[in-house]
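Read-outs: derived from the displayed coordinates by stated rules, not from any lab. All figures in this text were calculated on a predicted structure; none of them were measured in a lab. Cβ atoms are built from the backbone, for glycine too; each structure is taken alone.
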Structure 1
Amino acid sequence: MTEQMDKIDAYLAALGTDGFAQRFVDFSAALGVDQLMVFDLGLDRMRCLLSYHYSNAVLAGTLASEYLDGWYLSDPLLPLLEKALPQTLDVVEVEVDGAEMDEVYCAKFFESPGLRAKTTVIAVGSRHRLFVSFYASEGASARCDPSMAKLAARLALLHFEMAHASKTPAPLNVLSQREKAVCLGILSGQKAEAIAADLGVAPTSVVTYRKRAYAKLGITSRAGLFAICAD
């Protein structure tokens, strides 16, 4: 119990800071989940604020990218998120077996990546309308505790409400410091040579960090980076 409380304390201390994403990933690992996703529904589109798969970092970025590419419109929970009132914090548990969802959607986001169930918290604040989802590969028996999922989602909502004006786009917070720096350099219009000079590394290292970052984010180009980081 003491160890868990220490984690929660560290989690609280990171609210509104760039260090939150890694704290969130570590805290969620203790819930026994295999993958987590945080999506934010805006007026005209969905954004990914955080994606992480505990055994395949590239997979999380790929799934998030595909979800944003129009597939979120097939999410059976979308109407609930759209209608939820501010200060809503509702837990919804989904089991692939027997779930009412589009077959292609189910195959793409559950069956193909080997996921069998998820616990999603619909969390709505004054600025953000979130899906905070925790996925399990072994079905209902491996789902995280709903009360812990709700606690994590509440803190996630608090964080993103506090970090609304942050200069670092939320999707980049799952990257290493070097990967994040390279992406921020690209977003500011810098070429690889200039980014390398700022970081004190070779231009070839910048290319390596860029490739790693793009793989984690599920993108393949500068255009993709600008798309997921757009306000």
Structure 2
Amino acid sequence: MGGENGEIKDAGGAGGGEEESTPRSGKRRRKGKILIIVGISLILAGLLALVGIYGYIYYTDRKAAAAQEELFEQWERDPASPERENVSVGDGIARIIAPSIGLDAIVVELWGLDDAANLKRGPGHIPDTAYPGQPGNCVISGHRTTYGAPFRHIEQLVAGDEITLVTADNRYTYEVYEQRIVLPTDLTVLEQAGEPKLTLTACHPWYSAAQRIVVIARLVESEPL
């Protein structure tokens, strides 16, 4: 009898252990489900963010393409001669061509370094810097990631590459000789002293305005049209 009672007690003890393990297993399953839901939510949030970014880039690219199409139409009818005529803010002042990076765009006149509106239409000529072909430093800024990103591959311009600026009267050929990275506060890139040259500037790196990438070229040929 005693042995049987002992067996019954042992069996009861084993059954109690199974009952205690069930709540713990349930908690683990619930935690696992919560982690899966959180993980899926984070993935979906990331995908939505990417869709938003690419949607924004697509939207700005379309706007810039429409603006450039209008500028090219105006250019075909009445190209500018900034060497001998006054230009207004927003006017197309030259056509810039850099075959090595697939660049072909109309450069617009800016009212200042912070003229974001006109810079969305294409590469922008910084006021108070030289115009194409003139003595001094012709400085042109452009976007790298949005609004058509005309200077997206500016980092691929290397020594010896040619950049052409075309006006109504002349074609100016510049040859790249320097590339450097500077802080946004470094205004030495705007200096006008020295030989006739062309300076292209853009934000660096991609999707950031922490620095500026600068490409400098010297005038090597001027051809009347």
Of structures 1, 2, which gives 24 when relative contact order in percent (Cα under 8 Å, 6 or more apart) is computed from the coordinates? 1
To test your reading of the models, identify which of 1, 2 gives 0.10 for FRET efficiency 1/(1 + (r/R0)^6) of positions 36 and 76 (r between Cβ atoms, R0 = 41 Å, to 0.05) when calculated. 2
Top of 1, 2 by volume of the Cα convex hull per residue in Å³, largest first: 2
